[in-house]
Each structure stands twice: as structure tokens, then as C-alpha cells.
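Next up: the structures, one after another.
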Structure I
Amino acid sequence: MNTFRQLALIGATASGKTALSIKVAQALNAYILSIDSLSIYKEIDIVSAKPSKEEREDIIHFGLDMLFPNENFDVTTFIALYQEVSQKALKEGKNLVIVGGTSFYLKMLIEGISTLPAISETSKLKSNALLKNLGKTHAWLSKLDPAYMAHIAPNDPYRIEKVLHLYFETGLSATEYFKQHPPKPTITTPLPIYQIETDRQILRKRIEQRTEKMFQEGVIDEVCRLEQTYTRSPHCMKAIGIKEILAYLDGIYDKTLLKEKIITNTARLAKRQRTFNHSQFKNVSSGTIEALEKILL
């Protein structure tokens, strides 16, 4: 084989992507690549609604259980993973289903990202010194590159550090650097994208049911174990479901209010996901899960 079939399945959280992706992968003799910012972590199983080993059937999944919660990752992790999985699928005569709620990673696979230089220890030391005063550093960078810094908050050390590294390593502002190093797409062939559309009331009900299932499966105990092992400092500990349970453990919520908070915040996330998907992807085949199942199967 010198080619393989691939497609992407997107939709809001709790829309039924996981179950449909498994059916499609079985029908297409495909691997599944998960693009989800929480399911990539080991030990975060219940709160991420990650498919269990039983639910995965006999389909090999990639992008699940790759990192420990105290390990960092970014979009380049998924780009490298896609390259590895697509080569494996090509070699083994398999197709590929890309599925997940973090559609930003799909957008980056299609549109590409710019290659970044290796950062020297000298540049890191210079950056670390300036990170001690974020407000002053943000103001300085804003004078150097007002257009780029307009999209970075003064209290965002992660992104400010990236800009500093780039400047000290190359002598270029972020805007000038990315102008000279335009992004290169990772997926270079047409990629059919299918989006699950779900009525808001039905989706809200599904979110409520999934939240109740999480509690039945012991999500509070899972978050307690995560906090004991990794503390509250990792970025993933601020995810929906985890942050509310930590507040419950602090006595801020009772259990009834805890469930309401998780449901409300998950519904808000679903709204943001729908908005992003509708604005960022073109030529998408949208429909109910039943309609898409008929098309894909």
C-alpha cells in the first residue's frame, strides 16, 4: 500500500463520538487516533470519559494513556503521534479514524505549525530572569511585538516564556519569526470531516447521564488519588470535573451543587466546542449520530 483511507469524527463532549468511532473503525479495518487533551493521560480514566478496554473492543487506539499527569505536552505531541500512526497504518494495511473533542489539534494537523529552533541554556537563563516580573516583561514584549502580544495575557507565564525563548534564540519577534517560517501541514491529502450535531436539550441530558455515571464509577476517589500522587499543580488538575471535585473536597460545594457545577461547566464546554468546530472547519459533513452512522457504515 502507498495510501490509506482516513477520516475525522468531531463533535461536542458527550455527543457519542467514542461509540461511533469504534463502529466505524471496525467497518473500515482502521486504527483510532484520539485527539483529546485529557484522555492522553494515564490514571485519568473516569473524569475523562475515556473508553474502557472493554469498550475499545478489538480496535487499537493511539493517543490514550501516553503520559503521566505531571508530564507536559503540546500540539507537537499529536503531530509526532499522527506521523507515527499514519506510517504504521500504511505499513500494516490499516485505515485511520481520528476522533476527539480537542479539535484544535485536528486544525493544527491540517493547517500545520511552524518549526521552532532548539533553545540554548543561555536563552533559557535570560528568559527565566525576565519571568520573575511577568507584568513588566509582558509590557516590554508588547512594545517589541504589539500584534502578537495582544493575544497573550500578562499572567500567562507559559506563552510569555515561549516568546522570550524565541526572541533570545533568534533575535526576531514572534511575528517576524513566523513570517519567515510559515506553518507546514502534517495532513497533506484531503481529509473528510464528519461532525455529530446534537440537539442542545438532548446533549444536556447526555451530559447529566454521563456525570451521574462518573459518580457511580468513583470519580471522587479517582481525583483524590490524583491529588495525593501529583498535587494540584499539573495543568490537567484544572480540567472540568477535576477542579470542581477539588472545590468539593475543600468544602466549597456539597455533593448536589458539585454535580450541578460539573454539568453546567461541561455544557459550556460543549457550546465552545460547537462554536470552534463551526468556525474553523470547512466542507464538513454534519448530521445526527444516526445519520452519520448510516453514511459511514
Structure II
Amino acid sequence: MRIKLLPAHPKFGFVNNRMVFFVFSALLVAASVGLFLTKGLSYGIDFTGGIMIEVKTPQPNQIGDMRAKLGKLELGAIELQEFGAPDDILIRIPAQVGGEKANQAAVNAVKVALGDGIEYRRTELVGPKVSDELFWNGMYAVISAILAILVYIWFRFEWQFGLGAVVALSHDVITTIGVFSLIQHEFNLATVAAVLTIAGYSINDTVVVFDRVRENLRKYKTKPMDELLNQSANETLSRTVMTSLTTLLALVALYFLGGEIIRDFAFAMIWGVLIGTYSSVCLAVPLLLHMGVQRRTIEEEAAEQQP
């Protein structure tokens, strides 16, 4: 027995309702930018520098006692939070003046203050110079990926397709940052990796739809452009939805069962798959109607490929 999530021949009005999608996406992007400017991001130690220690306590709910002990060390604004379980605690300590030796001395002071019975699962030390380099390298990676995608789509299709794809892709990246700013999940190198993965996933969906658009431009010589674009989006909708659904099943399992270490990565990917699927169908394709795609150029390309 086959499960049908969509009709055999869907006829949703993606292009007809494009202004609704454009306004919704514009509001989403504006809200994301506003949240980033007002609330900012909860940067992880990768980008801020400092010390992060993950410990397992003999008894649950000992954060209060631990905070009192560590507060006497005068190491700065120490943050403690549960890390998946009541007896699993994450300790964040600001970078210490004096470099690596001072940071290592702070780690030793924490261990002495907490006493015996504590299991130290992970200790990370990141200096301010390294954290600054990691931040900018992450930003360069995202920008470079977007530019590379623009060039790739430009050469594979036409510049109008490339511009539409980059607009949709930028929409996905900005809204992902907006969501992290809203919920204040930690934004670290793993999140940057998730953003890059989202870019790849989203552009894959967009290329599939664009391929069908180009194919239909060669096939239907006189069909109005809005009808042709809408037909192309509907013809690839089943593949897009099924691919996204199967990916989401794996990501949801990863989010709930993968542990705290990769939970932020999994969350970013879940959002990215959802927003990437939306932008590929509801933004990238309708945008072509306003980009001035030339049917003549596609027809000339098809003629050149014929023997």
C-alpha cells in the first residue's frame, strides 16, 4: 500500500500567490535582521574565547553549590547550565588575562574548588585571537559558498537563475541566524557547518526545479511563462517533499537521541530543510517571472545541443 502525501498531479498556485510568499519572506528576513541587531547571537566558546568544562556530578541538581564554590575564585562571570541531564553540567569561564598559562591555571583552580567525585568529560580552551580567527573564517566560508553557488548556477543556466537561487539561499541563511537569535541557542562552529550544509541542501532542491523549468521552456514554446513556472514547480513537488521528509526523519532522531553536543547542529539543519524547501518552490521559481528569463536563449541552447 502506497502512502500518498500529495495528489498524483498537484496544481498548487505557487506563482499565482507569489506576492503572499514575497511579503511573508520579506517580513521573515526583516524580523531576523532586527533580532540579530537587538538580541544578537549566543556565541559559543569557538567565537568568544575562554574555557568550557563539561562535568558529571555524583548527585543531580548541584548547580547552586557549584556556583557558590566557583564564585569565590574571581575568574569572571562564570556560567553554569545543565547539559542534557541534571547531573551533567557545562561550565563556561571567560578567557583569562595572561594567555594559555592563565587559562590552564583557571582550570586547575576549578578542579580544586569542586573537589573529588566530579567526572571531567571535556575541557576546551580557546584564546581570544584564535576565536576571532575562527569567527571570520566561518563568515568567509559562508560568503564564499554563496558566491560559488552564484557562479555555478550562472554557468549551468543563465544569470537570472543564478540571481534567483542566491536570493532564495540568502533568505535561508538570514532566517536561520534569526531563529538562533530568537531562541538564543549557542552559535558555534558546528552551527556554521550546519549553515553551509543548509546552503548545499537548498541549492540542490533549487537546481532540480530549475532543471524542470529549462526542460519545459524547450518543450512548451507558446505556454505563458507564469503557467510554465507553476507547472514546473508542481511537477517536482513530490520529489522535493519526499526528499525533505526523509531527511527530517533522520534529523529529528539526531536532535532527540544524538546528545547535547550535536543538538544545535541538528536543530539548525531541521530549520534549514524546512525553510530551504519553502524557498526553492515558493521563492526561487516565482522570482524567475520577474527576472526576465529569455525563452529564446534556452531555445538556442537546445538547438546547439542537437546533432
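Read-outs throughout are calculated quantities, based only on the coordinates presented, and are distinct from any laboratory measurement. Computed from a predicted structure; not experimentally measured. Cβ atoms are built from the backbone, for glycine too; each structure is taken alone.
Structures compared: I, II; top value of mean projected area of the Cα convex hull in nm², i.e. the largest, recorded for II.
Which structure, out of I, II, was mean count of other Cβ atoms within 10 Å over residues 47-54 calculated from, if the result is 20.8? The structure behind it is II. Taking Kirkwood radius over Cα pairs in Å, for residues 159-270 alone as the measure, the highest value among I, II is held by I.
Out of I, II, which one gives 0.95 for FRET efficiency 1/(1 + (r/R0)^6) of positions 111 and 287 (r between Cβ atoms, R0 = 41 Å, to 0.05) as computed from the coordinates?
Attributed to the structure labelled I.
With relative contact order in percent (Cα under 8 Å, 6 or more apart) coming out at 28, pick the structure among I, II it was computed from.
Traced to structure I.
If you rank structures I, II by mean count of other Cβ atoms within 10 Å over residues 87-94, which sits at the top with the largest value? Across I, II, mean count of other Cβ atoms within 10 Å over residues 87-94 peaks for II.
Work out the source of 0.85 here, i.e. which of I, II gives that when FRET efficiency 1/(1 + (r/R0)^6) of positions 55 and 207 (r between Cβ atoms, R0 = 25 Å, to 0.05) is computed. Could you put the intermediate results ahead of the total?
Working: I: 0.85; II: 0.00.
Structure I accounts for this read-out.
Hey, helix-only ellipticity at 222 nm (-39500 (n - 2.57) for each DSSP H run of 4 or more, over all residues; to 500) derived from one of I, II reads -21500; which structure? Of the options listed, only II reproduces it.
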